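Chemist: What follows is a group of structures, each given as structure tokens.
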Structure 1
Amino acid sequence: MGVDGIVRGTPYELPAGKLAFAVGGAYNYEALSLAVDGLTQQGLVPGLNAASAFPGGVRDRYALFVEVKIPVFSEEHNIAGLHSLEITAAGRYEHINPGGEARVPKVGVRWQPLNEQFTLRAAILRIYRSINLQLVRSGFCEQPANHPV
């Protein structure tokens with residue numbers, strides 16, 4: 001179960017185009033459990049390995065994020081090698097219970113040196129992945145929220 005929302009806008013006109021932004025948030029609730037019958041627990045079902053019941057667990061998480069796109073140069077500037085140049089900056093904060101929290105920044109560049117047919121992109125960012133709920137509840141993982149990929 002989850003809910004999310006986002007607000008986008010272009011509040012200012014800059015010389016190279018419109019400044020754009022997005023702000024949003026999300027909330028998710030996860031639950032997991034596994035029940036097995038006695039035959040499956042003992043491995044007596046043909047074609048299936050023995051399986052243990054998983055008592056289950058719950059986790060909730062919320063996230064907040066913001067992103068800004070800043071146009072620096074556009075084709076109207078008529079500068080050789082700078083048909084278009086945009087910079088993006090973004091950040092995300094996520095809290096996972098149980099698990100902790102993560103702060104994820106990102107800075108990117110989009111450059112079109114000649115025309116719209118050729119685009120170069122680059123980004124510097126930090127990524128993470130949260131551990132799945134079964135591992136969190138199994139005791140194999142001590143730091144589930146900020147696990148670098």
Structure 2
Amino acid sequence: MQLPLSANIAGLARDGAAVVVATRDSGLRPCIARAWGLEILAIDDVIRLSVEAPSHSRTRENLRHGAEIATTLSRPSTYHSAQVKGVVADLREPQEADLVLADAHHRAFAEEAQRVGLTARHAARAFDRGALLSVSVTVHEAYDQTPGAAAGGPL
């Protein structure tokens with residue numbers, strides 16, 4: 001699948017969107033976690049992001065090669081939203097470049113969140129840099145989730 005609006009998806013994260021990933025265990029019990037620093041890789045249809053997945057967490061246990069994952073991005077000030085679904089292609093500890101992207105995304109999120117009344121202190125608590133795990137996802141589906149007539153339509 002080619003992501004025709006990949007710039008739109010990456011732009012959401014760059015502009016401070018809240019990013020949440022959803023995983024599930026073998027019993028189909030869902031688990032959500034925050035994610036930061038989404039980037040579109042040069043490899044077709046692959047995104048990489050840093051997921052907050054502390055050791056021994058359900059999220060970390062659910063993230064394994066081939067596991068299904070859904071990523072939702074939404075700007076708090078506009079509700080401009082997108083969702084991508086795919087499978088985990090790679091997992092690794094974050095490298096310095098991943099952390100730089102995650103830090104920049106968090107700063108943009110803090111600015112975006114202040115526009116809707118969240119204080120900088122609260123935004124800072126939303127980021128656990130020490131729990132990040134770099135996750136690459138092969139994307140199979142991408143949807144516009146912005147409220148309105150086009151919601152749910154493919155990107």
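Every number here is computed from the coordinates shown, using simple stated rules; none is lab data. Fair warning: this is a prediction, and the values are worked out from it, not measured in the lab. Cβ atoms are built from the backbone, for glycine too; each structure is taken alone.
Chemist: For which of 1, 2 does log10 I(q)/I(0) by the Debye sum over Cα atoms at q = 0.11, 0.13 Å⁻¹, calculated from the coordinates, equal -0.39, -0.55?
Modeler: 2
Chemist: Sticking with this one: With percent of Cα pairs over 19 Å apart, for residues 18-89 alone computed per structure, which member of 1, 2 shows the largest figure?
Modeler: Looking at the calculated values, the largest one is 1.
Chemist: Comparing structures 1, 2 by distance in nm of label points 7 Å out along Cα→Cβ at positions 26 and 114, which one has the largest value?
Modeler: Checked 1, 2; max of distance in nm of label points 7 Å out along Cα→Cβ at positions 26 and 114 sits with 2.
Chemist: On to the next question. As an exercise: helix-only ellipticity at 222 nm (-39500 (n - 2.57) for each DSSP H run of 4 or more, over all residues; to 500), calculated from one structure in 1, 2, equals -1500. Which structure is it?
Modeler: So the calculation was done on 1.
Chemist: Given a value of 17 for relative contact order in percent (Cα under 8 Å, 6 or more apart), point me to the structure among 1, 2 it was derived from.
Modeler: Label of the originating structure: 1.
Chemist: Given that distance in nm of label points 7 Å out along Cα→Cβ at positions 42 and 74, derived from a single structure, equals 7.5, which label among 1, 2 identifies that structure?
Modeler: Checking each candidate, the match is 1.
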